[in-house]
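These are the structures in question, set out in turn.
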Structure P
Amino acid sequence: MKLDREKTAIVLIEPQNDFLTPGGTMYQYIAEQLEKRDTISHLVRLLDQARGKVKIIYVPFEAFKPGFPELKPGGPGTDGLRGIEMEMKADWGTGAWLEGTPGPEIIDPLVPKDGDIIVRGKLTLDAFHSTALNYLLRANEIEHVALAGFHTNWCVEATARSAYDLGFRVMVIKDCTATDTDREQEYAEEVIFPRIGKVVTADEFLSAIS
C-alpha cells in the first residue's frame, strides 16, 4: 500500500483527559484496554513519524459550561450517551467535558504541534456533523482519511461512516484506537470497518507514507 502524502490526513478524535487520564469521567471504563493495547504509545509514535509528511487534524470534543446550560433539561440533547456523561463523576466535578476543568484538555503526550490543525465545534459522535472537518479536508485536497482516537465503536465509527459517505477513502488505524471492551473493539475492526475502508496498523500506515 502506497499513499500520496499530499492527499492523506490523519484525523485524531478526542484524545482528551476525560477519556484518557486517571480521574477522568470515562477513564475507568477504558483504562484496561488502553494498557492492554498500548494505545497512547502507538499514537505518539504515529504522530511523531507522520508529522511533516501528512496533514494531522485533531477533533476534540467541545467543552460545555458547568450545568450544561447549552442543552435543554429533558430535551433530546440530554438523552442517550450525553445524558449518561452529564452524570459521570470526575476528580474535578460532575459531568464530562466541563469548561474550566482538565476534562476537555488534550493529554500531554498528544498535545498538537505547530502545523497541526485543530477542528473545533464537535458536539456529536460524528466528527463531521457539527464541525468544519469536511471543508478543511476538501480545502486541503485530501482523498485518504486515516482515523484514530476514541472510542472505536462510537465516535471513530460514526466518523468513518460519514467519511465513506462523503466520498473519502477511509482507513482506521486499529492500534491507535481503543474502546471499553475486547468485544466492542473486535466487532468494529472485523465487521464494520472492512465494509467502510481499510483496517491498518500504525506501522502499515507509516510504511505507506514513507
Structure Q
Amino acid sequence: MSIALMTFDIFGTVLDWRTGLERALGDPLADGDFDAVIDRQGELETEQFRAYTEIVAQSLVDEIGLPEAEAARIGADVGRWPLFPDSADAMRRLRSIAACAAISNSDRAHGVQVQAQLGFPLDGWICAEEVRAYKPDVSMWRAASRLLGVPFSRDWWHVSAYADYDLATARALGLTCVFVRRPHSRPGPADVVVEDLGELAERAAGLGGR
C-alpha cells in the first residue's frame, strides 16, 4: 500500500462534533437528541442547496426548539468547536507523509476556523459551499480530484468516522477507506480501521512520502 493523498471528513472525525454542540448549547444532549439533529442535517442537505451555517441552525430549531437567532450564532461558529485531542499532532505528522485535505460538508469560513485550531493550513479545503453539493454526493470527491490533481485510486486514502456519509462513496470510487472509531461514529466496510488519528499516523509512517 502507498499514499498519494489523504482526505478527511472533519465534523466527527477531526473535530469533536458532539462536545462542541453541547458546549454551544450549554447542556448535554441525550443520544437520541444528538442523532436527531445530525439526521435532520442530512435531510436538509438533500434539499435545495443552502449554506451549512443555515443547515446547522435549521436543524437546531427543528429538533430542539432553539430560537432562530441563537441557532444562527451556533451555526456560524461550528469550526471553532474543539478538535479531538489527537487531531492536530496526528495531522501534522500525516502531512509529512502525504498531502492532507478536507472534504467537508461545511462553509469556507468553517475551514478558516478549523485550520486556525490546527495551527497550520491543510493542502485543500473542499467544502459544500464551494461545490454546491453535500456528501455523500460523488461531486464532492470529483471536485477534490480536480482541485488537488489526484486521480481516483487505492493510493488516495479517505478518512472518516462515518461510513454512511463518506466511506460508501469513497469505496465506490476505488479509494482506500479508513474508518476512525470516534464517539457516535457510524461504521461500515473499511480497508483500515483505527481508534484515532494518532494510530493512523503510526500505521501510515513509511508509506507515501513527499
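Taken together, the values in this text are just the output of simple stated rules run on the coordinates, not laboratory data. Here the structure is a predicted model, which is why all the values come from computation and not from measurement. Cβ atoms are built from the backbone, for glycine too; each structure is taken alone.
Worth a mention:
- Structure responsible for 0.50, with FRET efficiency 1/(1 + (r/R0)^6) of positions 40 and 88 (r between Cβ atoms, R0 = 30 Å, to 0.05) calculated and labels P, Q on offer: Q
- Origin of the value 2.4, where distance in nm of label points 7 Å out along Cα→Cβ at positions 144 and 192 was derived from one of P, Q: P
- Read-out helix-only ellipticity at 222 nm (-39500 (n - 2.57) for each DSSP H run of 4 or more, over all residues; to 500), computed value -8000, structure in P, Q: P
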